[in-house]
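Read through the structures below before going on.
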Structure P
């Protein structure tokens, strides 16, 4: 007599589970795209920053031989070295992530 109610509840629970899995897959895909776009944006901004820093270093070097400029130039060189280290670390991280993402399905 109550068989239809039990079967209806089981079907409804199954459909809810399928919908939850579809929702999870869509959210995971969106999150992965956001991570990929963020990595790309960070690399582009770091490249721009490095180019600006090198251009500034060259301008300072040609501006004159005053003591203040020399100390600023030295600080800039230290900052450029730090930037190079950060870019190398980012490159290593991208290599590691690239190895992991090589096994993920793509469009």
Structure Q
């Protein structure tokens, strides 16, 4: 059975909880640093990388590319400051692409 490492990219306040449960955490200050760290984690064989919405939105193309082209799953999560709506919008678009309709749309 193959095991994957789990990592988290975010701001300090969001990352501290992940560190407390033993997940490798990476605090970044800007999009360029986040993109470099994410690429490094993929190269190192991480299977799951949690990333906060604020950071994911600043490197959206890189996140999409990694999810599409590698075995690494980049999961977008809210930061400790709450949700910006970016993650649910990504889920909505992916589901709509897969099934052809927006199943989240309220009538």
Structure R
């Protein structure tokens, strides 16, 4: 049986923008629009400061064109062993149960 692996990635858009002299997400919007990508200012902001879980290939290609980079320079990937979950003595995963609250009587 294969051991489970956990895949991670690091989104480096902000770093690559800074290397090109682009300091604000609002500077990226017109450059995307020139390539036929219509995103709102808030969408571009989230793209710059966040780490997207889904990204269209058209947007990825446009970003690479704007920044003069490849997808592998924009997205750094890594993979490693997944964390092992604790198991109960029965061999099944340990159940996570909340602690019972104690209600104190007023004196």
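Could you tell me which structure in P, Q, R was used to calculate FRET efficiency 1/(1 + (r/R0)^6) of positions 23 and 71 (r between Cβ atoms, R0 = 25 Å, to 0.05) as 0.00? Each step should come with its number before you reach the end.
Numbers: P: 0.00; Q: 0.85; R: 0.65.
Only structure P yields this read-out.
One of P, Q, R was used to calculate Kirkwood radius over Cα pairs in Å, giving 17.7; which? The value was obtained from structure R.
To which of P, Q, R does the computed value -9500 (helix-only ellipticity at 222 nm (-39500 (n - 2.57) for each DSSP H run of 4 or more, over all residues; to 500)) belong?
This figure was derived from R.
Quick note: the coordinates plus some simple rules give every number you see, no bench work behind them. What you see is a predicted model, and the numbers here were worked out from it, not measured in a lab. Cβ atoms are built from the backbone, for glycine too; each structure is taken alone.
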